[in-house]
1. Given a value of 33 for relative contact order in percent (Cα under 8 Å, 6 or more apart), calculated from one of 1, 2, which structure does it belong to?
2. Among 1, 2, considering only FRET efficiency 1/(1 + (r/R0)^6) of positions 58 and 218 (r between Cβ atoms, R0 = 41 Å, to 0.05), which has the greatest calculated value?
3. Matching task: 18.7, 56 is the computed value of Rg and Dmax of the Cα atoms in Å. Pick the structure from 1, 2.
4. Hey, helix-only ellipticity at 222 nm (-39500 (n - 2.57) for each DSSP H run of 4 or more, over all residues; to 500) derived from one of 1, 2 reads -15000; which structure?
Structure 1
Amino acid sequence: MQSRMLSWFWYSNLHIVAVASALLLGTHALAGQKLSAWYLLLACSGVLLIYHVDRAFLRSNEDVRNAPERLQWYETHRAYLFGSSAIAIVCGIVAALQLPLPILAYGAVIGALGVLYSVPQRAGGRRLKDIPLVKNLLILTCWVGGVVVIPLYGDISPKLLGLLATYRVLYLIPNLLVADWVDAPGDVTKGEASQRRKAIQKGITVYLRLAVPLVGLITLMLISAGISWHLVLIDVMGLIGLVWILVRHAEWTPKHVVMMDFCIGISMVTWLFWILLG
């Protein structure tokens, strides 16, 4: 029973939707802005669809090597995949009809980038996700754009918008690095995997050297911008957890990726505390 529940949590992509919701709500709490329920619905629907397309409908050779259990789960839960995709499409359309045109236009750009991430530009060609640096920059652009820039642009000062965007970049990088490290053996040949992991390890070292002072600086800047120090400290706990996972381990497994997702989910607590503060 427990194993089945964990499989549903990990393979259904619903936990990615939960992470997106947490980041959206937590970021709006820090900004002191109420999140549009329609935008939340549109974002969650889009995230679910994009991850279904990437992981289930456009499966690739590296998926066979990196996640055979996930592919097997998809084979036995095809009704869920098609049903949830249909529901996401309907919910996305309904939500889109309630939102201003500029938000839809920028949201369409994020959606298009999400599709380009997984689909080859020509038959037999490389996908954007096959190019390591481009892959990570694209993921960061989509997530930070969808969580911070699009919903908050025009509602807060450009300075605070840039500060929150930078903060969320720091929040997301550890997850990207560890996920790349875990997937490296299946993405490339054995010899290249070792080189890829060494490069990722260097990236983690650089991140840790920069993150510690930057986290302290951004924390002070967020508080000086008028954000409640209670909210800032609660939200920063998630980032501290992410950094701890990087520091504590020399090698990582899919379990560490799940742990990082939970750390990012702490942003939901930020939002709940903001609601309690009134």
Structure 2
Amino acid sequence: MSVKRHRFIGALPIGALGLALAAPAGAQPAPDRPRERVVELAHQAAVSAAIDSLPKQLKGFYKAHRMEMPSLALEPEFPVRGPERRFLVDRLLPFPFRELPRTEAEIKARFGEKAEGLGRLPWLIQESYARLVEAMKAGDNEKILAESDVLGGLVVDMHSALNLTDNFDGQKTGQHGLWVRLVEKLPQAMGKDLKVSPDAANYLDNPKEYVFSMMVGTYVWLDNTLYLEELARRGKSGYGDPYFEDLARKVGPILRERLARAAEDAGSYWYTAWTVAGRPDLK
């Protein structure tokens, strides 16, 4: 399956910036422990928009039950986030990762200790998709909605370049705390400007392989994102309103593009699961 290439917004292509350098003296990576639960606005926005990406024969079901999806409920719930919800692929191979094995066993066999602690994001998506197919076959609305939400959140994770790099918290480029600023706080700072407009969902011929297409299509944004965040910090004394206003101007367009693609891809996984399950008449 071909990988869609994306234009760059206001910066340079991958490899041109020289940002992925050695960590500064004394730099420490962020701790790998589950974070407190927060309202994940990016997750919410993409899952809600994914419903609108669906064909009408499936959209009606999700629209009728959207408030039963955990992230869209009046009191939204999200999975506890841990390091397994990423895949630090550039620790193994250089972009575009053409020789990357497709199974965890093959990766461990080839890379040994180097493969420890990378995360499981590609396989979490594959496993969630498989559970959604089974829920669709059983016609279990509660499981369909819950698993669709889980799968949507994982697809959103796959569309954030910080979840795919050993520099996931900016610790190697002097941008410590980057993950929280970009993934949690930037969507909050954007507010009403966080508009997600996906293209129509499509049937995926190979859902397992498409995980890796998403990975490559996301990673191309990494250097661009790091560079623009550095620009947003210049001349500012901290991470107050002026910083986040500038960050929203510079990185906000990338976030909107990524969430639009995440919504389209989440909808595509839901639509494919429904099709593989035999297109049940969901009520």
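1. Numbers: 1: 27; 2: 33.
The read-out was computed on structure 2.
2. Comparing 1, 2 by FRET efficiency 1/(1 + (r/R0)^6) of positions 58 and 218 (r between Cβ atoms, R0 = 41 Å, to 0.05), the maximum is at 2.
3. 1
4. Traced to structure 2.
Here, each number is a calculation from the coordinates, and none is a lab measurement. Please read these numbers as outputs of a predicted model, since none were measured by experiment. Cβ atoms are built from the backbone, for glycine too; each structure is taken alone.
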